[in-house]
Structure I
Amino acid sequence: MTQPLVLITNDDGVHAPGIKALAAALAGVADVYVVAPDREVSACAQSLTLKNPLRVEPLGDRIWSVDGTPADCVNLALVKLLPRRPDAVFSGINRGANLGEDVFYSGTVGGAREGSFFGVPSVAMSLAMGSSADYTHAAAFAARLGRLVFEHGLPERTLLNVNVPHGTPSGAVITVQGRRHHEGTILEGTDPRRRTYYWIEEGSDRWLADELSDIHALRSGLISVTPLQTDTTHHGALAALKGWETALANGHNGSGPGVVPPHLGKRDPSVID
């Protein structure tokens, strides 16, 4: 039986201790290939490098560094570097949690989401930080999860966002993405040439109470496993917004007042905008 093949990337950089711990753990259950940024690129989301060429440097057996983002790394690996299509993509282990709306900023989650765009079961792994970083429990959990993903796969266009609490976890639960009210803070200063600069800081969050959420699980000492989907349509809002169509259509495509263009009333599923 062929050994599963797993691609590993991250946003902390190819030399980060988290990716080394993840690679070592998954090596016990799969053939591991590491393609990761040559430096830290946190909060790059799922961005791709399109205006500059990418440089790839082999660092050892099945390890490459790329002067790009996690999404760049996954693209290069799947299209050019790997000997065959991977059975899974793992991104991490990130130094710091990725909870709630963090998933839209996180390069760790962006790398996993890129894998799911290619139809590969993908997982983002993050460790909540305490006074020190001990990746032991997160890495061991990744190996257990990897076995399940290799055996069962994941639903189409679905990725898993995993957050591991600091210390020894008391268990693991399936969660929903947490929600919060965010207050941003920006540090303003003056550089040596007397020009004003701004430094975006983390700000403060007020999390909404939800016992099913990722943040509640983490605060309870549990590993959070949140299934995310690439379709970010708010399906629950479609019915209410349908009532806007007449007003939105007025004056467009030759339609008169109160007339909805045919393609808004019934969409041809074979047409791609």
Structure II
Amino acid sequence: MTFQADPITAGGATWSVASAADVTPAEVPGHSFRILADGGRTGGAFSLTEATSPLGAAVGWHAHDASVECFYVAQGRYRLTVSGVEHDLGPGDFALVPPSAPHGFAVLEGDARAIVLFAPAGFEEVFRQMPEIFGTPGEPGPIFEAANRAVATRLLEGCGPGPAALVRPATGSARSVLAEPRDTRTQLRVVLRQNDAAGDRWRFEPLSTTIYAISGGYQIDLPGQSVTLRPGQLLAPPPAVDGDTAPPPPAAARAVESGSRALLLHLIR
């Protein structure tokens, strides 16, 4: 699967923009995965994948022992079962599956689309391998199990007890913290921005914040340059560097349409 990102140089640093439309998806029966940020881009801190599945598609029971998995539902409806408890999720809902929690899901309505985060990164490599694995006779089977085991993921026969999911129902708040570092068990904070009116503004730390546009669009004012993000596009900051260089001032974002929404992935350093 091809991962593409266009560089944007501003203020002596290089950001990158990845577009879901430009990413060749990893496709298997019932699922399509477009990786927009992988561990190589985020220093291993997290990955972000846009996943789409039709009505009736499902993912079997499994557990990630070394990472949390987060779902933000952009469209459609899912039934996510975590540690034996069912959670029906629709547009705007968010769920975090803690490490070692048995879980799986099924699509209940429509062509569903979710933004899937792993923290730390790693499981996106399984997404990349899946088309080749599923095209191998006898798979999914031992090769698929080995690929999961390599990233500390267990394939399970059932969904038994385990840690509870963190579920955040959809809200109309302009700023909602979906997960704190204590929830992701990493340095990652997940924030949802929602803007009812075009022209609404907010600020962010440009060297430690990744922005994924869900709907509408945003003009992002970086040091000395601006870029417009449309739905399915992700702006990633420059790779972290060691040193005592003073951080730049907060950058600004402006909603260019009413009903704009974005996920902000902020690394607390």
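Relative contact order in percent (Cα under 8 Å, 6 or more apart) was computed and gave 20; which structure, I, II, did it come from?
II
Using distance in nm of label points 7 Å out along Cα→Cβ at positions 30 and 174 for the comparison, can you identify which of I, II gives the largest number?
II
If helix-only ellipticity at 222 nm (-39500 (n - 2.57) for each DSSP H run of 4 or more, over all residues; to 500) is computed to be -6500, which of I, II is the source?
Source structure for this number: I.
Thinking of I, II, which structure, once log10 I(q)/I(0) by the Debye sum over Cα atoms at q = 0.10, 0.14, 0.16 Å⁻¹ is computed, gives back -0.60, -0.99, -1.16?
I
I have 0.75 for FRET efficiency 1/(1 + (r/R0)^6) of positions 94 and 142 (r between Cβ atoms, R0 = 41 Å, to 0.05), calculated from one of the structures I, II. Which structure is it?
Of the structures listed, the value fits II.
Suppose Rg and Dmax of the Cα atoms in Å, for residues 118-221 alone works out to 18.4, 59; of I, II, which structure was it derived from?
Source structure: I.
Using mean count of other Cβ atoms within 10 Å over residues 46-53 as the calculated read-out, with 11.5 as its value, let me know the right label among I, II.
The read-out comes from structure I.
Of the structures labelled I, II, which one yields 19.4 when mean count of other Cβ atoms within 10 Å over residues 102-109 is computed from its coordinates?
II
A short reminder: the numbers here are calculations on the coordinates, not readings from a lab. All values derive from a computational prediction rather than experimental measurement. Cβ atoms are built from the backbone, for glycine too; each structure is taken alone.
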